[in-house]
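Peer 1: Given below, in the form of structure tokens, are the structures.
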Structure I
Amino acid sequence: MKFKVDELSQFARSLLEASGLDGEKSQAVADTLVEGDLLGHTTHGLALLAPYLAELASGKMTRAGLPEVVTDFPAAITWDGKRLPGPWLVLRAMDLAIARAKQQGTCTVVIKRSHHIACLAAYHQRATAKGMLMALHCSDPNTRSVAPFGGLDPVFTPNPVSFGIPSSKQPIMVDVSTSATTNGMTNRLFNEKKLLPAAWVMDGHGQASADPAVLFDEPKGTILPLGGMDSGHKGYGLSLMVEAMTGGLAGHGRADPAEGWGATVFLQIIDPQAFAGLNAFERQVDHLVERCQNSKPAKQGEKVRLPGERGLQHQADSKLHGLPLYPSIMPALVPWAEKLNVPVPQEV
């Protein structure tokens, strides 16, 4: 199933507006979700729209208002997101952080009580296109599905870390979980009765498995930290780092009562111009890019790619020939379209 990108964006915006979001917020959420699919992140693009609409319908996602400014230093800002739409909050925070970074070299915005913020990679190009280095990390203090290395009881969410790195040719976009896989992927494969590509989860007795069903069996299993059974201490350490940079800096996290599906966000923008300069920065990054891409492939016929390179190619192809959606996405949205009286886009 392929669709025109602009028609999918308008469809998503119309559904969100019919659910009570104003035009600016609806556009921010719609654009971010479609961008996730354009980059190939099929569990964190429009697959999230039906759950977002359900959150709006139940009142668990706030429709109107602005974030509350908790603290505002020149380079360090904290917001209470009041459970407003996560993509809109992140884009608003990016605009502020980029403007401040141009003045003082860097700016960090931390957001507590945001709603879910979708695909982190979907934000990177907005920063790298302006020559800015971006770090974006998040956690969800309301749920637990990842155990600490050596433990059986879940403490963390998959806690993604991401970086957008400008270069003179194409941006480098890193978006990885600090766990071996994500809730979105395990839930999808469980519903489809499929296995994971490798033993990325652990059953309730401490045995590694590729079957996501162990997360739902009793005793319930957990997602393994990045590195799995052998070197999961690395993902464990990264998970703790994200928790400190999100919940710790925001002063709101797992020590507080759960409020529902959401996010605590760490966003940092760095202007290379304030350091050795953008040209010097790109010279170093371009050299690394060249060395990586010219590295002899380990598998014949498969070149070495940069993080995000496959997604950028998928983005370009989809804008030309139509965006393919994962088969379960549109069937989940059709009932909402019927309920909200929004026309469904036609396939191309």
Structure II
Amino acid sequence: MIRRFPAVPRCGALAALTLVLTAAGCSAAPTEVDGSDPRSPLHLTRLIQLSQVRGRIDHLAIDLARRHLFVAEYGNGSVDEIDLTSARVVGRIERLHGPQDLAWLPGQHELVVASGDGSVRFFAETDRRELARINLGADADNVRVDGRNGHVVVGYGDGGLATIDPVSHRLIGRLLLPGHPEGFRLNGSRALVNVPDKGAILAVDLDRNRITATWGTGLRRLNFPMAMTAAGDRIMVAYRFPAAVSAVDTGTGRVAFTRSACGDADDLFLEGGRVLAICGDGHVDVSNATTGHSEMRIATAPGARTGLLVPELRTLFVAVPARQGPASVWVFAVKGSAS
């Protein structure tokens, strides 16, 4: 479940929040640019309109072989399929109940859709026909694919990770958690999980079906998106109150740094030496992944807080809901890495 929260005051705006904001690492506001500015590491190359889409847009997935992008349209109850070559919508799955996250399974040529009604559905590549459905009870949310075995791992309900065999479409495991999981990342049998309801980050072992560590987030709350380094030794976690990004050691839970960030982040990515936070306040926040130094903020649009980084295409997609104009996907070319 993705929740909206009030905007957080900027550093120094309220004396009563001085201690909290200082602890969160507030600093001078970074330079703000747009995708046409030559200083920007993101260059806006295209806008793909989703003219029939209303309401909130959630997460995205891609079929790299065909260069087809899938967009979970929560408020619209649909998933659109975009051909990136022609930049047009070529298909739609409708009558869904709050689609929240997606995963493309290249081995099966199937799309996984996790929805707010608790369902996890599998759809065929060619005709988008529903092949299977698993009901997890409520609030099926973030989806990840285990690189070891292709298993689909889904966060759901009041606290759980479900493991699904994508070949047989069978539920093969459940790991119970103390609260609803938001962003999580897999590293072998290990998963790092944001549980904002409990103000915690969990380390869990999927194979042994148990929680191995719990790290409290302290003054930083509402930890939703997460990114992990390729080595799995560090995670980046974005908080909504106060708006901040932290780097956390996955072995010890020690926080390497925390810095202020843009507000209402719902997707977070590591690109080379940079952290890219996509924020609903209308920015992509760019910072150095090693030092935490803020580079700049690239303007997008209000409510645009989800997206997808595709390293193979050197592209960042940002989903923009219909507010100031038609819903759309903004396509950014990603330029050179941070030093």
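Peer 1: Between structures I, II, where is FRET efficiency 1/(1 + (r/R0)^6) of positions 81 and 177 (r between Cβ atoms, R0 = 25 Å, to 0.05) highest?
Peer 2: Going through I, II one by one, FRET efficiency 1/(1 + (r/R0)^6) of positions 81 and 177 (r between Cβ atoms, R0 = 25 Å, to 0.05) peaks for structure I.
Peer 1: Out of I, II, which one gives 23 for relative contact order in percent (Cα under 8 Å, 6 or more apart) as computed from the coordinates?
Peer 2: I
Peer 1: For distance in nm of label points 7 Å out along Cα→Cβ at positions 97 and 265, find whichever of I, II sits highest and give me its label.
Peer 2: Structure II gives the largest value of distance in nm of label points 7 Å out along Cα→Cβ at positions 97 and 265 among I, II.
Peer 1: On to the next question. Output the label of whichever structure in I, II has the greatest value of percent of Cα pairs over 31 Å apart.
Peer 2: Max of percent of Cα pairs over 31 Å apart: I.
Peer 1: Right, next: I have 13.9 for mean count of other Cβ atoms within 10 Å over residues 33-40, calculated from one of the structures I, II. Which structure is it?
Peer 2: Computed on structure II.
Peer 1: Ranked on mean projected area of the Cα convex hull in nm², for residues 121-192 alone, which label among I, II comes first with the largest value?
Peer 2: Once mean projected area of the Cα convex hull in nm², for residues 121-192 alone is worked out for each structure, I has the highest.
Peer 1: Here helix-only ellipticity at 222 nm (-39500 (n - 2.57) for each DSSP H run of 4 or more, over all residues; to 500) has been calculated and equals -500, so which of I, II was it run on?
Peer 2: Attributed to the structure labelled II.
Peer 1: Could you figure out which one of I, II the value 21.1 for mean count of other Cβ atoms within 10 Å over residues 89-96 was computed from?
Peer 2: The correct label is I.
Read-outs throughout are calculated quantities, based only on the coordinates presented, and are distinct from any laboratory measurement. Given the structure is predicted, the values throughout are model-derived calculations rather than measurements. Cβ atoms are built from the backbone, for glycine too; each structure is taken alone.
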